[in-house]
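Alright, structures below, take your time with them.
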Structure P
Amino acid sequence: MNEIRDRNRVVIFDTTLRDGEQSPGASMNLEEKVRIASLLEEMGVDVIEAGFPIASNGDFEAVSAVAKRVKASSVAGLARASRKDIDRAWEALKGARRPRIHTFISTSPLHMKFKLQMEPERVHQAIVDSVTHARNLCDDVEWSAEDASRTEHDFLCRCVESAIKCGAGTINIPDTVGYAVPEEFAALIAMLMNRVPNIDKAIVSVHCHNDLGLAVANSLAAVRAGARQIECTINGLGERAGNAALEEIVMALKTRQDLMPYATGVKTEYITKASRLVSTITGFPVQPNKAIVGANAFAHESGIHQDGMLKHAGTYEIMTPESVGLTRSTLVMGKHSGRHAFKSKLKELGFELGDNALEDAFRRFKELADKKKDVFDEDLIALVEDEAERGNDIIKFVSLQVIAGSKGPQRADLELDVDGTVKSTTATGDGPVDATFNAIKHIFPHEAKLQLFQVHAVTAGTDAQAEVTVRLEEKGKTVNGQGADTDTLVAAARAYVHALNKLLTKRQKTAPAALTA
């Protein structure tokens, strides 16, 4: 059962790896999920929902890998209300120090009639059977009433009472379609706290979607009404309009102690790093005016605001940049900086690299410093994360020369290292990006389709690094690739090659019968 019983302690349940990954195009491979999970654990997140084990072999392997890696946080696997789902989840979670089976079923009249095509009595019996089975396998069981905010109160109370009686230590009340408003959702939680006789034997959780932009507000209202676990994601990632954003939840609780005297175990100084990592891996950029982690969250352009800030930061900032991990630079990096300064700067930014990785990153830093007058923290973060993604890639970028302009044809001369052999080619295309991608196809033929090509500048200025995201699709499998460079076309080539390497990894994990060319 859940060990956290402090009445003012709010459990943070992060579902970036499960619900967040359900955003179209936000798929993550096993290594990326483990990287994010490791950072969430270091950050102090209580529960990490690592995936939906029965959904695919890839999801099963990712949950299993996270379960084995993470020690301090609980690791949860999602399962529908069936023995097959629950057994598969338990198989993936067996290696965890603190495993949790999270099982769910719909309870609203709309979902029961049209989605499940089940009568309420059958749904209730499924809850009893599934929670009982899960509890026989695992000490920590969470049960969710899907579409709870549109469920009839009498039936919801009955289901919650039965789930607790059968061994669920956490009861999750989701606003699955983001339909509720704060007063209504708080009243729903208060109703359950007052009417369910054994509610004191479980932690009440909430999982709010953002379809009306109210996910965070609904979650906080629920806490004030008695909920003590919030399910959320980094950057608010999630299907449709997303989930409640972890960074907004945590900082709201930390900043407004006067109205919400509750604590979490999250080390807020890791928030910016987590936001950047999730954005880089998924290819979902954070909008500049996003609360807490947006580029403009601590920027002040108005003269009145700037004047106030110069006199006292509290005039226009209700939290400090440092509190969310935005450090003010103490080391200015440039082409004359040495390895020791570079290593110290990376440590200041939260990166500790092994000797080989550090050497590779330092070499690219020197190349970058020769091109840019000022190397900003954001440049270094993009460089290190770009380098970290390469790992044991089969295909490696070597060089690119492009002829472009209005007269055409645009041409790309490309060199790639394919499994240790350097190959070169020349290709033309409808523009320099098309020519570059055609050249990659010449060297490494494939049938993957380009679904997304996205560019954004890492910093300001004409010499800024470009960070490119490429999304490729092959036989229903979608991957994102990232690349960073002061030359946008080089960044594009790196991103495309990165995505290809991910597809190769996915192919290797596919059953042999499906490995046709």
Structure Q
Amino acid sequence: MIIKVLGRKWRGEMSDWRDELIKEGLTFSDISLRPQYSDLETRAEKEGGPTTAICLTAKIELSVPIVSANMDTVTESKMAIAMARYGGLGIVHRNCSIERQVEEVRKVKIAEEGLIREPYTLSPADSIHSARELMAERQVDSVLIIDTAGVGKRLFGLITKYEIANANSSEMVGKYMKPRDELIVMEIDNFPLTEKKAKEFAKRIFKEQPLLGKLPFVDKQGELLGLMTKKDLFRYASYPDATKDENGRLRVGAAIGIGEKELKRAEELLLAGADVLVLDVAHAHASKPMDMARAIIVSFRNSNYELIVGNVATAEAVCDYARLDVSAIKIGIGPGATCSTRIVAGAGVPQVSAVLECAREAEKHKIPIIADGGIRFPRDVSIAIACGASAVMIGTLFAGTDESPGDIIDDNGRLVKVVRGMSSLNVNLGIKGDNFIKAGLKDMIQPEGITGHVPYRGPLIRILGALVSGLRSGMTYAGAATIEDLQKPFSRKFTRMSRAAWEESKPHDVEII
């Protein structure tokens, strides 16, 4: 049998070369990419270098194959907004109430919009107090006024915080609003208003009217169709590779667990606009998580979302979940910096071997996998994807950034932030209280995660930029113009490294300045 991949021929079954790597139990520092012939003349994507775009799932594309972990010291709305703007995706953690998680998801979905189909509105009869409350709650400085007496939403005017600055709270909005005939409004006739069309109109109008900040769209009857703001147009230009939904809003994922309460959590998250649900448990290849996956698929079959499940580490698990028709599978049991599963339970698979094994099975089912855990250096991203992952999930590396939850702590002159595993003692105490440590011998559960400090690393872009830059560099050495090229299996793709080789790989024999 002759198989041709990346312009090379080799004899034998495609799995032969991977079998040994899988059996040996290898992780990232055990191998390196073997350089290949390359036609790429640059590492810069905009100058014709490799592109890092991927399909995270069948429906969701990312400009960079990186997802922030659903840890309570890593991803809330601030991190998720930044990740989506830079072309990745953030998964909001579930170590909080349903209401709190839903609010974090909502913050991401309203952070920026293209064409706002449902702008904030009031009626002329509403009080000034209501207007002030709405503006403060939603952090906006103006609200559209519509006719709520009729069937539709006929535009009457607009009110800003400046008109009501000295108004009495009990007075009505209609007294202070700017009427429609004093506003610049775009009337749409005879064709549907798409986001693309709205952007074209808005760019032209904002250029002609440099002081204008908001442009309402109405139909021929004066019914409100939507709103476009100059601020959102500016963000389009600032973040051209942002991960957005069909309405121009940032995409966001949210984690859920197992149980009836978690079905309610999933429902509320989808209503809030979550694009991805991540069924996240320590050992997903088990009856309860698989039953939960089935329940989610059945319960929300008419909803527009993607379901990612994890974590698993074997081909059998990938096969079983692929048959359930989930959107993607998360790979990794024990590789995370704050995870102690392998030490406590003695279970797990070294991450390179796990990704290789799971990727081989995933190829048969055409289902993407995400390598979750063990990424310590930029090189590890290249290797994880070369092993067959479509994306990597990052936790601890992002925990020290400005966008992660938590305060910056001065630890004897060293700035740090807290990071903790989601199976750590602190998390379990928060969920189960004192009962967790008062359990008898037969009910005692040893935590499988730790709490620690990581250095404060500044803004996310520093770390994310280093990871993406390292990935593009690795792609040029591998002769891979796309992520799909880097994923393709072929013999002699990797070189095994001894401990001495690993030491040689790092800067050595000099004082770093």
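Using mean count of other Cβ atoms within 10 Å over residues 175-182 for the comparison, can you identify which of P, Q gives the largest number? Walk me through the numbers on the way to the answer.
Details: P: 21.0; Q: 14.6.
Greatest value across P, Q: structure P.
Here distance in nm of label points 7 Å out along Cα→Cβ at positions 55 and 159 was calculated and came to 2.1; which of the structures P, Q was it taken from? If you can, show how the numbers build up before the last one.
Details: P: 2.1; Q: 4.9.
Working through the options, I get structure P.
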Inset, instruction - Identify the structure, out of P, Q, from whose coordinates helix-only ellipticity at 222 nm (-39500 (n - 2.57) for each DSSP H run of 4 or more, over all residues; to 500) was calculated to give -9500. - result: Q
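Can you spot which of P, Q the value 23 was calculated from, given it is percent of Cα pairs over 33 Å apart, for residues 231-478 alone?
Working: P: 32; Q: 23.
Computed on structure Q.
If volume of the Cα convex hull per residue in Å³ is computed to be 220, which of P, Q is the source? Don't skip to the answer; put the middle values down first.
Working: P: 170; Q: 220.
Traced to structure Q.
A value of 10 was derived for relative contact order in percent (Cα under 8 Å, 6 or more apart); which structure in P, Q was it taken from? Don't skip to the answer; put the middle values down first.
Values: P: 10; Q: 21.
Computing relative contact order in percent (Cα under 8 Å, 6 or more apart) on every structure in P, Q gives 10 only for P.
The numbers here are math on the coordinates, done by the rules we state, and not lab data. Remember, it's a predicted structure, so these values are computed and weren't measured experimentally. Cβ atoms are built from the backbone, for glycine too; each structure is taken alone.
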